[in-house]
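Asks: Listed after this line are the structures, all set down as structure tokens.
What follows draws every value from the coordinates through simple rules; no lab data is involved. Since this is a predicted model, take the numbers as computed values, not measurements. Cβ atoms are built from the backbone, for glycine too; each structure is taken alone.
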Structure 1
């Protein structure tokens with residue numbers, strides 16, 4: 001908190017379980033000198049993370065959801081004039097920046113899970129830097145006609161290239177925060193797996209038969225695989241002997257309706273073991289209570305643009321080392337856990353250290369159009385006579 005008070009921009013590298021997402025917004029809110037009565041915006045790369053984290057923080061503050069703590073995602077805004085801590089997706093904050101180029105409602109912006117380097121996150125970082133500069137130069141007023149205070153920015157992640165982010169924000173200080181994760185035991189396959197879907201199924205069944213109580217989180221690449229493995233596990237579950245825990249299979253991927261996504265947070269019924277089949281949506285921000293075992297396929301889907309053909313493609317690619325670290329950390333949030341990696345230990349050093357930023361592998365036409373809109377609006381506001389021309 002001392003560093004946040006001293007610096008306009010701070011980079012926080014906090015280990016999994018250190019409370020970056022849930023605790024720091026509350027600390028900042030309690031220090032009124034930081035917010036100047038304005039809102040704290042906390043961005044998340046995914047909708048389900050914004051919703052679940054806002055609910056948890058509302059519970060911790062003892063307030064009704066949508067009052068002090070709220071959220072905004074596409075087609076849904078659960079906030080009010082009382083809201084002071086607002087969780088929202090990167091895209092939603094960018095849309096607000098189009099209508100309000102100075103983000104005059106916000107005193108502090110916290111960009112969480114910045115290591116994912118999605119297109120929206122990188123675009124938002126550039127936008128926020130520009131807003132900071134204009135606010136510093138006192139180029140705007142709030143709704144009461146007062147000069148806007150400087151905008152404070154907090155960039156947070158568990159695995160981040162801290163030096164490049166610090167350099168981008170003109171030498172911003174980097175703070176390292178220790179987490180409270182429990183030890184996670186790693187297991188690798190002896191030989192490369194030809195069919196990782198089949199291997200994942202047998203690993204889950206083996207965990208269910210041989211390991212102590214605790215839920216299982218399986219990382220797969222997409223909806224088809226998740227639904228396929230879900231069917232396979234449900235079929236096998238009907239054949240399990242009576243002395244083995246029954247399997248409660250739950251799916252989690254981006255295209256799933258929000259009410260279905262929320263089922264992963266429901267308590268596990270007695271006499272069953274919850275098995276969550278998820279994409280990399282469950283790598284960060286989401287804390288699913290009860291997870292003790294992680295099964296990591298070692299793969300994820302990355303969107304890639306082919307400029308010559310103009311085609312976007314979702315390619316199944318090996319994960320980065322930072323992703324492997326994040327996935328394993330899911331097993332150690334509440335108690336000692338185990339991570340079963342469906343690839344050999346020798347492969348680990350050959351994996352990329354960080355995920356390749358989406359900015360370098362996707363179509364930028366949508367981003368360019370958004371930039372054009374913002375530039376045009378800014379010019380019209382500063383030079384109204386241009387409308388006549």
Structure 2
């Protein structure tokens with residue numbers, strides 16, 4: 001064999017090794033769930049504003065991809081919907097939102113129009129508009145704020161229950177409720193939807209990870225060792241959050257848009273399961289003793305990440321977005337009270353919780369009130385995304401047809 005042939009073979013081997021190492025590194029990275037831009041749209045120039053915003057968000061995406069990260073979604077959060085459609089009739093406003101919904105499909109971003117009610121004194125008419133939008137437009141996302149530093153918003157809670165009931169009864173397969181949440185004590189500029197909102201001038205962006213796989217890697221290695229798991233998870237999350245900070249600051253310097261921070265919450269989705277990670281640590285099914293301890297470890301590690309944090313910065317337990325969580329819900333290993341207990345040590349609340357169709361407004365009011373009470377007591381961001389399903393009762397299976405929702409069993413409410 002000639003030296004030239006040997007050299008070629010050696011060169012190819014080194015290239016393949018480098019590619020394998022690069023692929024392995026990328027595979028171990030969490031996905032970037034959300035690159036979220038905040039805009040204050042002027043209806044006369046909204047198309048150009050959105051196009052300009054997407055240039056910035058796509059630049060962020062390119063930087064992450066160059067660093068070996070897969071980006072799932074680009075998102076845009078506008079000013080609160082009442083401000084966005086001010087001066088329009090309801091029909092005009094619905095047409096404007098429909099155009100925004102259609103543009104989001106064409107340009108491949110997720111739109112969020114913020115909270116329809118931020119205070120108990122807000123006009124209820126915006127809620128009626130949002131009911132119609134969520135029932136007919138498949139991509140628009142929105143929220144209400146049921147508690148903040150001023151306290152619990154009791155009127156907003158009841159109007160929120162009415163909205164969710166309406167949307168569950170008027171949207172295809174009741175899936176419109178997936179695009180809506182009620183938030184409590186959540187600050188502006190969270191990258192995660194549907195609770196994201198802002199009230200400023202815009203031209204800002206934030207980043208959120210899908211990092212349940214990072215937790216799984218650490219919890220598998222440090223099974224049962226709380227101190228080691230906390231330290232190792234903090235280090236692992238810091239590694240990826242630091243990349244986000246580097247990317248965010250670089251794009252900010254190049255574009256003039258402000259980078260407002262990263263939410264290091266290790267969000268799950270599908271088989272990237274936070275439930276599986278917690279089971280690896282406890283050695284028991286999610287909902288068993290030890291689950292709350294694992295939730296505390298994750299939240300402690302997230303809070304210790306030394307970067308500019310934004311949003312929930314805790315732990316998410318979305319019942320129907322995590323395949324194993326949906327399975328454990330069907331098996332009744334945990335319930336609404338369990339989720340509220342975990343919320344005492346992490347930022348979860350009640351997320352994508354399926355409810356029987358005969359749930360009453362009063363029952364929903366109490367669920368929202370429990371989330372608001374817990375959030376205000378501990379001054380922490382929580383949310384409630386409740387999903388009633390008409391004509392379904394305890395023991396029935398949900399039948400959502402959404403790639404991000406895993407069907408499960410409905411349970412009776414006490």
Structure 3
């Protein structure tokens with residue numbers, strides 16, 4: 001099995017009991033996923049079932065206000081409402097070809113769980129989803145969606161009861177059921193070969209966006225932004241532009257409430273290197289190496305680690321990482337809905353907020369592309385609760 005490093009980050013730091021399924025998966029990546037047969041079937045499913053290519057949308061109303069050209073890559077329009085389906089469809093297809101009968105996953109915001117349950121239903125696999133108890137409460141609609149699709153949702157009640165703990169539970173389950181079960185990890189984190197496998201499956205976002213932007217404008221964007229939790233949607237769109245030095249790449253992390261002493265999920269901007277969930281990457285940790293609690297208004301960004309390739313891109317300087325707080329993400333959510341008729345996921349709202357911060361600063365010729373990684377139906381209750389907590393004050397749409 002190859003080492004799976006991005007610079008000095010990555011690797012496979014796992015108990016010996018997990019090495020056999022990871023070695024099997026690495027072989028599957030090299031021999032099955034790379035085959036013409038797999039690629040043909042996978043591309044057909046993306047086209048005919050997922051609804052790819054997803055559109056590229058110019059935000060005319062916001063562009064006039066902002067003073068630069070704002071574009072969105074519309075992953076919110078993929079089947080199930082987020083980019084997660086690209087990964088789960090590919091992993092489900094791989095699992096079936098490897099002879100597995102059960103697809104098992106972790107989820108935070110619930111979109112990965114829904115996408116996993118969807119792929120399992122289509123391909124005739126059993127489905128089990130681990131979800132932190134706190135996220136089960138915050139994302140009850142997605143829990144019901146998973147159950148309707150035939151999945152069993154297992155609430156995780158340990159520690160912070162969020163995504164980190166759901167991953168821990170999923171890894172423990174996989175050790176005991178590796179013969180029949182494939183762990184459909186949701187992001188470009190975890191031990192090798194997951195970061196490489198998921199990058200391969202999500203690269204369709206960037207490949208499409210690059211070609212679509214050239215077709216629409218005759219050139220490339222000046223800036224590409226994406227939100228970063230674990231980091232799969234960001235790696236997906238960044239991958240096609242890494243060699244284009246004229247395209248600035250920006251990953252946007254969650255700063256939480258921004259109040260002193262409150263938790264955030266700004267791993268790359270405030271973390272230090274360490275090992276979590278089987279790979280070496282930046283983490284939110286104490287000086288003694290204890291994992292710190294994380295927080296974001298967006299459940300999918302509520303994770304104290306990040307994918308190893310993002311850690312490498314941070315150190316190399318190819319990607320700039322910055323933070324956006326809950327309030328700015330909420331305002332971006334409201335502004336896009338009010339001005340363009342598009343309700344974004346709170347995760348995606350962080351990336352959008354990063355672009356909105358450039359209002360009045362960029363030239364009218366500047367072209368900014370934001371990866372709209374998901375739609376916001378799942379987040380409406382969180383938004384309503386946030387509005388109640390802030391006193392019900394409405395946000396002006398300008």
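Asks: Using helix-only ellipticity at 222 nm (-39500 (n - 2.57) for each DSSP H run of 4 or more, over all residues; to 500) as the calculated read-out, with -12500 as its value, let me know the right label among 1, 2, 3.
Replies: 3
Asks: Among the shown structures 1, 2, 3, from which was the value 13.8, 40 of Rg and Dmax of the Cα atoms in Å, for residues 236-307 alone calculated?
Replies: Clearly, the read-out refers to 3.
Asks: Given a value of 8.6 for mean projected area of the Cα convex hull in nm², for residues 76-211 alone, point me to the structure among 1, 2, 3 it was derived from.
Replies: 2
Asks: Which of 1, 2, 3 yields 3.5 for distance in nm of label points 7 Å out along Cα→Cβ at positions 156 and 316, as computed?
Replies: 1
Asks: Hey, mean count of other Cβ atoms within 10 Å over residues 116-123 derived from one of 1, 2, 3 reads 17.9; which structure?
Replies: Traced to structure 2.
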